[in-house]
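A.B. asks: Below: a set of structures, written as structure tokens.
The numbers here are math on the coordinates, done by the rules we state, and not lab data. This structure is a prediction, so every number in the text was calculated from the model and none was measured. Cβ atoms are built from the backbone, for glycine too; each structure is taken alone.
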Structure P
Amino acid sequence: MIDNPFVQALIFILPSYVANASPVLVRKVIKVTHPIDLGKNFIDGKRVLGDGKTFEGFFIGVIAGCAVGSLLAMLSLHTLWGSFILSLGTLLGDIMGSFIKRRVGIKRGEMFPFLDQLLFLITSVTLYSLMVEPLPLTWVIFLLVITPWLHLLTNYLAFKIGLKDVPW
């Protein structure tokens with residue numbers, strides 16, 4: 001058993017991190033994707049989500065998060081149900097972020113500080129806490145502090161190796 005609560009928190013949130021990162025790969029592998037909003041506009045005349053949120057990316061994200069969760073479950077470090085809830089919450093949070101960004105006029109690929117880095121985490125942790133069990137407050141605080149930095153670092157690395165068009 002791992003005694004360090006910060007390492008425990010990072011292992012716990014790994015399915016969420018993987019689910020959040022996986023849709024970026026979909027764009028490079030699958031050339032034809034289908035937007036979740038079906039190309040429709042909201043009542044404000046702007047796209048509901050935009051072309052960046054696709055059915056393929058959503059499902060691949062959930063599957064990838066669950067796959068990592070399955071590996072962790074085999075090591076008794078996670079549960080399958082918990083991994084699914086975290087992965088689902090992550091992608092739902094990412095979709096909510098895109099919806100909010102479109103409403104305030106931020107285009108696809110443009111940065112919205114903290115919303116881009118934290119809404120997926122807040123949504124996944126909230127859903128997990130409601131559907132599985134509440135998390136230790138120390139874990140939540142730690143993850144809220146470290147996730148923006150990890151998100152920026154991993155996005156920068158993805159940009160440098162050509163997986164993303166922007167470094168955020």
Structure Q
Amino acid sequence: MATVAFLKGVNVGGHRRFRPTVLAAQLRRFDVVNIGSTGTFVVLKPVDAPNLCAEITSQVPFEVEIMVCNGRDIRRLVSDNPFAGYAAERDIVSFVGVMTTRKLLSITFPLKLPAENDWYVKVFGCQGQFVLGLYRRQMKTITYLSQLEKLIGVSLAIRNWNTILAVEKALRR
């Protein structure tokens with residue numbers, strides 16, 4: 001089954017920049033599909049996570065965190081349609097946080113950050129390796145996403161739901 005790799009914090013605000021299309025070409029022996037500019041890759045040929053991470057790390061010119069998951073998990077997540085019932089709004093984004101590893105969370109959902117006043121990040125659940133929620137398109141949101149990582153206790157690669165849908169489409173190849 002295919003594997004999906006999510007790089008954390010690359011090509012954001014001019015920091016830690018690289019060209020994902022070049023990396024995908026360097027990894028072509030694994031039949032890699034690049035999804036957008038955020039460091040999301042669908043790896044269609046079988047490869048174990050440690051070898052995939054080593055290959056990516058050797059090609060990226062800076063230290064990078066890599067979250068790896070099984071393609072089946074992405075397909076299951078999409079088929080469950082976790083954002084059904086959440087009305088789309090222009091300034092609110094549906095997101096999936098990919099954890100470095102599956103973790104049993106001791107957090108009560110829904111979780112709002114900040115807890116008082118208007119929220120910037122709202123988490124409504126967790127499915128396996130994925131944290132599911134909404135965030136507002138505001139500058140302060142990044143602060144609350146960092147707080148979310150601290151509450152959970154593991155790093156998260158945050159992706160827009162549309163990116164996850166594009167990954168699932170590439171997995172159908």
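A.B. asks: Taking mean count of other Cβ atoms within 10 Å over residues 4-11 as the criterion, which structure among P, Q has the greatest value?
C.D. replies: Sorting by mean count of other Cβ atoms within 10 Å over residues 4-11 in descending order puts Q first.
A.B. asks: Any idea which of P, Q comes out highest on mean count of other Cβ atoms within 10 Å over residues 60-67?
C.D. replies: P
A.B. asks: Continuing with this model, one more query. Tell me which structure, out of P, Q, gives -23000 once helix-only ellipticity at 222 nm (-39500 (n - 2.57) for each DSSP H run of 4 or more, over all residues; to 500) is calculated.
C.D. replies: Source structure: P.
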